[in-house]
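Alright, structures below, take your time with them.
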Structure P
Amino acid sequence: MKTASSRRLIPVHAELLRIGFAAYVAGKSGRLFDTVEKAPDGYYSSTFSKHFVRFLDSVGVKRPKVSFHSFRHTFEDACRACGVPHDVTRALQGHSQGGMADRYGGQYPVVRLVEEMGKLRHAGLDLSALAVVP
């Protein structure tokens, strides 16, 4: 984790569970994505981000302003399109709450986050090739 405040419960979309993400997690004893090396800046995300840009280039889809961070923007767009409230979208992304009034009451209950995550749909997205269980 980048910081201590990064520790939180994160809902997993039902489609990822359907293709076997829970089995993948159960097979791990440490970090989930343990083949990614820590970068000189101390973050695993930096290494993967560089790898992802090289991958985009290798398959001929690299464009200006397209990077690993683009997934965050795509997620925000999907949340907006599926009616997930902006404050819940921020919570799902792990962003801290805004003003003082938002700080009372703590985090959203994970049940609510799971409910909102379940609204997300990506037309035409087929993850079946990633399935670890039949």
Structure Q
Amino acid sequence: MKDFVAFQALVQLLHESGREHLLAETYQRCKTTEHLPVEMVQNEVAPLYNHFGYGEISACIAKLVTPKGIKSEVQVIFQTLDGLHAACPKNRGDWYFSGRYPTPGGNRVVNRAFMNFMENSDDRAY
């Protein structure tokens, strides 16, 4: 997860807003699901993104990807989930962007990936 710029932005925003405790709380929720049957596992990471709007995350991503010394303003513009659904009305395969995985196994993988991040581990999540 540490390599995903949106996740990096999320972590930075949590720290900047004094809400980094939410990372530890999410880690604890992930740990409690570690040995549950796969069909009982919920995505514990996706709710972290609800603390910030698209604009906040986008602005933080822009700061993260702007090379030092660049004087021009850099903006990151991306399709919102609502826009994606409007553009592709017959396809709800948005799991990669929304965290709403189509299988219970996907929830287990994202929780494990988050635990690996918190444990500073580069192990595969699956």
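Summary of computed values
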read-out	value
Highest-scoring label, criterion being FRET efficiency 1/(1 + (r/R0)^6) of positions 13 and 37 (r between Cβ atoms, R0 = 25 Å, to 0.05), among P, Q	P
Origin of the derived value 26, 20, 12 (semi-axes √(5λ) of the Cα gyration tensor in Å; candidates P, Q)	Q
Per relative contact order in percent (Cα under 8 Å, 6 or more apart), the highest-valued of structures P, Q	P
Among P, Q, structure where helix-only ellipticity at 222 nm (-39500 (n - 2.57) for each DSSP H run of 4 or more, over all residues; to 500) as derived comes to -15000	Q
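The numbers here are math on the coordinates, done by the rules we state, and not lab data. Since we're looking at a predicted model, the values are computed, not measured. Cβ atoms are built from the backbone, for glycine too; each structure is taken alone.
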